[in-house]
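A.B. asks: Input: structures, listed below.
Values quoted throughout were computed directly from the atomic coordinates according to the rules given, and no laboratory measurement underlies them. Given the structure is predicted, the values throughout are model-derived calculations rather than measurements. Cβ atoms are built from the backbone, for glycine too; each structure is taken alone.
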Structure I
Amino acid sequence: MTEHTLWLALTLALIVSACAAGAEGDATPTKSAAILQAGGPLKIVGFGDSITGIYYHTGGQRAWPAMLEIALQRLYPSAAIEVINAGISGNTTEAGLARIETDVIAHQPGLVVVMFGMNDVTRVPAEEFAANLRTIVARCREAGAEVVLCTPNSIYAEDAGRPTQRLAEFAEIVRDVGAELDAPVADCFAAYEQLRQRSPSAWRLLMSETIHPNMHGHKLFAEEMAEVISGRPVSVQDVGPIMPAIPHATGLLAAGKPIKVVAMQPAADPIEAVLRGMYPNAQIEMTLWPTEGASLAEIELWSKSVRGLTPDLVVIAVPREAAAPTEEAFIRSYSWVLNWSLGFGLRTWDCVALMPSVLEPATPAASAREQLGEALATDLTRRILAGQDIPWLDRLDGDARPAAELLAEWFAAQE
């Protein structure tokens, strides 16, 4: 980590405002806005592929449909709102049409928010993609639902199967179909690209890996969609991870059942001691995740073993000295450590992170430059964790308590 990361701290605020930056003037609210203003009820279906569905890249518990519900509830606090997630990994518009009756129409929604394109780019001709979008809009409208179309996010350029230009062309098709059918369009692709042009570092913090956005990116989706629906901007940037943090593990321990824990090297012993202190008869199988002397890339490589261990609790504790050659490499490696620490789909085990300060309180830096580097690295780590919707424990300034006491207090609060 070098001083150029200061640019990250100065530009992170762009994430909050990127959507609004892409539009000139106030948006025209949809018909659904009148329903929400009247108190609802309004049932919304989020319809799409893995970028809509709930998978590892957003923490395995929620995605943009959940954030959209929060965003709309903030705009319309008295409205009865339900947002259903109908996203399935690998889907194209063709696959979506094959299940639209059961996964969308059967819910009798008043509004359907549609986001396809990321997989269509790889295997559906542009003309068929446009025709499929028209059919999706028609089927939803025939069922009495309003439709908002969404362009997909932009991605890392090295994905050979999804050339940047072709993805941009498919985003333009979404815009064209929206204009043709008088269907509002949430232009997420434009919002992402505007942010990338202003700050590549801030754009990278939207991404879990080369294609899929993390929770930061899904919050941006939700803000863009909510503004198109309501005609008013709203922020969900302050929404934190779901708490309590480790319900699966504590549920097993409280029931006297054995648990399997995977913990990074500096955290394994104190974590086991805390859990045994809380549950004296606990049966704990501890797998040590080696980190001593390892680079972040080496820690990332070992992370690919986690899913095969089918743990009940994963404890991330990346040491302060685990380095990466660049800021981009740090973001991408750390994100993959978190990705591999979760199952592919819905979260079936708990994952929590400990900041280095918990186990190794920072010593006074030798210079102001080192202090700045430490602060920026810490802030960057927090933002990566928040992007994965993973809870973390940090040591507050001035808190000199032993690590065991901090851990015991935090874990007790999760019961």
Structure II
Amino acid sequence: MDKLVVEGGVPLEGEVRISGSKNAALPLIASSLLASGRHCFFNTPRLRDIRTMQTLLRYMGAVLNSEEALHIDTSRIHRFEAPYQLVKTMRASVLVLGPMLARFGRARVSLPGGCAIGARPINLHLKALEQMGAEIKLDHGYVVARASRLHGASITFDQVTVTGTENIMMAACLAEGVTVLKNAAREPEVVALADYLIAMGARIAGAGTPEITILGVEELSPTSCTVIPDRIEAGTYLVAAGITGGHLKLNACRPDHLEAVIQKLTEAGLAINAEGDTIEVSRGSRICSVNAKTQPFPAFPTDMQAQFMALMSVGHGVSLISENIFENRFMHVLELRRMGADIELDGRTAVVRGVKRLSGAPVMATDLRASASLVLGALAAKGKTEISRIYHLDRGYESIETKLSAVGAKIERVKE
């Protein structure tokens, strides 16, 4: 098992190229199941979760090649199952349910796993598919679904769900009639998926708004697209510049996907200039403490909460950070405390009293974004920090130690 060893206190300087979005690439890969033939995805990140999804499609019968772009040929799908052994660590595996059911009329998908950041039930997916005529039962940890052909329905999600919106939107593309999704997720990744589905021949309106309308078609045709930049990776590197007092230029990113993050970081004292597909960020004086509340897009994202908390740990004053998406997403707090952070929890709110400097310590990652927060804390800390269980980090950050080393960080990956 690998760990990261970080010697902190070095201001980061230079340029970082942002990779393709994991959370956009995963539903795109799943959407290839909707249309027989060869799909092509450019700018697909090389991440553990992406490899898991590729392995899953190979198991189903797809032929994949990922030398330059990711090519997926889905003309020979013959297994309609996502087994537990392949998907137990990745919640996004549930995204194959809607496409398989819509195209083949059946699917058997293991209940998903993933980061332990709280309950993320798929009941909203199943309820919506039942409204569309699917027969669904749970069998020894698997969702077993059948439908001769799904039909359109008016579906109101009880709460905003990104994967639920994506799953049902894909299923509705081949359903008979019109499907309307209300209280739909508005994330850029949902819009990117809709754009690809439209390119395949789907008829979708309203993606990026709370109401999406899909008119089902008889079949779709494979095509190609470029995966959008990873807004959470970009946000993480913005914090990296701020927490180390450095200056970074981020290339190949989408500033319009980061407006809420940029606003909060600007309030905290970072100088940020966005132009085209680049963002420059620097910090002069000490970080100011500001409050933040996580909410669905376009508000401040839950996937940036841990990183922002690391920054607030060295802020001037007191910050209140409220987590309104997942009920168990403060597991990084104990590890940041080991590094000298002054953080108290009050329900779903963290009270962060800034300290002048963190101190290096052995810490353990508990989930993907918690891992990133520990790396950020380590970059700013005095002394050496060893971060174990970084396999979480590899699920969502492509070559993070290589990218950080290139801009001056003293960081290396070693075997435990």
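A.B. asks: Have a look at I, II and say which one yields 20, 16, 9 for semi-axes √(5λ) of the Cα gyration tensor in Å, for residues 250-321 alone, as calculated.
C.D. replies: Source structure for this number: II.
A.B. asks: Continuing with this model, one more query. Quick one: helix-only ellipticity at 222 nm (-39500 (n - 2.57) for each DSSP H run of 4 or more, over all residues; to 500) came out at -9000 when computed from one of I, II, so which one is it?
C.D. replies: II
A.B. asks: Using the calculated result -0.33, -0.62, -0.70 for log10 I(q)/I(0) by the Debye sum over Cα atoms at q = 0.11, 0.15, 0.16 Å⁻¹, for residues 98-217 alone, pick out the matching structure from I, II.
C.D. replies: This value belongs to structure II.
A.B. asks: Comparing distance in nm of label points 7 Å out along Cα→Cβ at positions 266 and 338 across I, II, which structure shows the greatest value?
C.D. replies: With respect to distance in nm of label points 7 Å out along Cα→Cβ at positions 266 and 338, the highest-scoring structure among I, II is II.
A.B. asks: With distance in nm of label points 7 Å out along Cα→Cβ at positions 194 and 274 derived from the coordinates and found to be 4.2, which of I, II does the value describe?
C.D. replies: Working through the options, I get structure I.
A.B. asks: If distance in nm of label points 7 Å out along Cα→Cβ at positions 122 and 386 comes out at 3.2 when worked out from the coordinates, which of I, II was used?
C.D. replies: I
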